[in-house]
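Next up: the structures, one after another.
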Structure I
């Protein structure tokens, strides 16, 4: 009897897993098609230059403070923890290079993207979802304005361009904060700190971080616009879509970071 009772439960579990995989593949394809249709309007008139700039300001400038704070405290914590770790081996002079490589290659793009998702990605999904609830997207179509070109495209381009710039700010502030903590507070030699940083950091480290930020920005734009555009036209649907957008974007960033890191190393 126990074997007979276990088989239906196991089949149900496998069936549920299969349905989840099929639904995920379907949503992935839907998001890819929606993004491709929207990006196709990039070279079509009327150009959306004004809306690009508005979204760059709203998403980029609006995220400056949170990015600066995150970068500063990330650099400070790295310098503090790195100093006491390296001090056990008598290698305090390597603090600058260790902090720089950690921020430029990994923590800058990843933490910057996660902060960007929480601040800008959630607002994109909520805004488009509210436009769906209030039938503003339908009104745009009634006025012969393509919502893919007016609503989705500017946000995808804005996130793709804004995140690398924000990550660059994150890197600069993080390195400056680590210098203050390492040199001014912990007493690391200033020449050794900066000299090791300059000697160990190569252009590929910068390019790897910027490429990650570019890919993460595009990913955030695609996921968040899709979640908002396909949200159920209810307040509960918008709230659920916003939560899902943040979760899916964050997990996708972490997974993609591993893939990109394995390529660059």
Structure II
């Protein structure tokens, strides 16, 4: 079995409607290039310099807010399954949201919902300080989505530094791993490619890493380089320093051969 998959690279900012239009355009581009599955980056709908902005656009999941409506319409129009890489989901608290990844099938149905577990609370040497936990409630469960091409493990950005999550996704049957991100420029230029290739190698899985790119506002610059990695750790496709889409064929027969020749997943002892 094979499928063409895409990862989207965006420069989202503080205008929800403009971001949704751009996301829909890039989904259309992915579909035009033959993709049947596309992953959108973290914060695709909003990446604002105002912390409170996320609360004004937060939606219930499932629900009928503008973010979900726009992306469900894009999935239906282009007959393409989507991973909505990270959107603000309402909680029972007025001061907390979840950072939530949603898998939509090609009919626009919500088939899986993952709430980001590992929150980015870091002060980095470039002077930027991030405290995601100040406004985001962490999730607690590993989630895999059932797709026509096999199970897809869901994660969001900072999760990629925690290999135990991906091992759990692998144990749950994941053949693909989605890592939608908004990686900082400082960490991304040294760690992005290495972390993604390692997650692919140690789980013998395809990795689909969508990304934010460029300057979003005065305080936020992201690394970009959305890419697709095969189970051997080879980069199949990558977006450069611009908005765009990378498309690659995922060959699951090849994955089966790799897993047979290197049966490390069956050698786990812990």
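Read the figures in this text as sums done on the coordinates, not as results from a lab. No experiment lies behind these values; they were computed from the predicted model shown. Cβ atoms are built from the backbone, for glycine too; each structure is taken alone.
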Fill in the blank from the handout: One of I, II was used to calculate relative contact order in percent (Cα under 8 Å, 6 or more apart), yielding 31; that structure is I
Fill in the blank from the handout: helix-only ellipticity at 222 nm (-39500 (n - 2.57) for each DSSP H run of 4 or more, over all residues; to 500) gets -25500 when computed on, of labels I, II, structure I
Practice task
Kindly point out which one of I, II the value 2.0 was derived from, the read-out being distance in nm of label points 7 Å out along Cα→Cβ at positions 214 and 238.
Solution key: II
Practice task
Out of I, II, choose the structure whose coordinates give P(r) over Cα pairs in 10 Å bins from 0, in percent equal to 7, 34, 38, 17, 3, 0 when calculated.
Solution key: II
Practice task
Kindly point out which one of I, II the value 19.6 was derived from, the read-out being mean count of other Cβ atoms within 10 Å over residues 22-29.
Solution key: II
Completion exercise
When FRET efficiency 1/(1 + (r/R0)^6) of positions 46 and 86 (r between Cβ atoms, R0 = 35 Å, to 0.05) is calculated for structures I, II, the one with the largest value is II
Fill in the blank from the handout: The value 44, 13, 8 for semi-axes √(5λ) of the Cα gyration tensor in Å, for residues 134-229 alone, derived from one of I, II, belongs to structure I
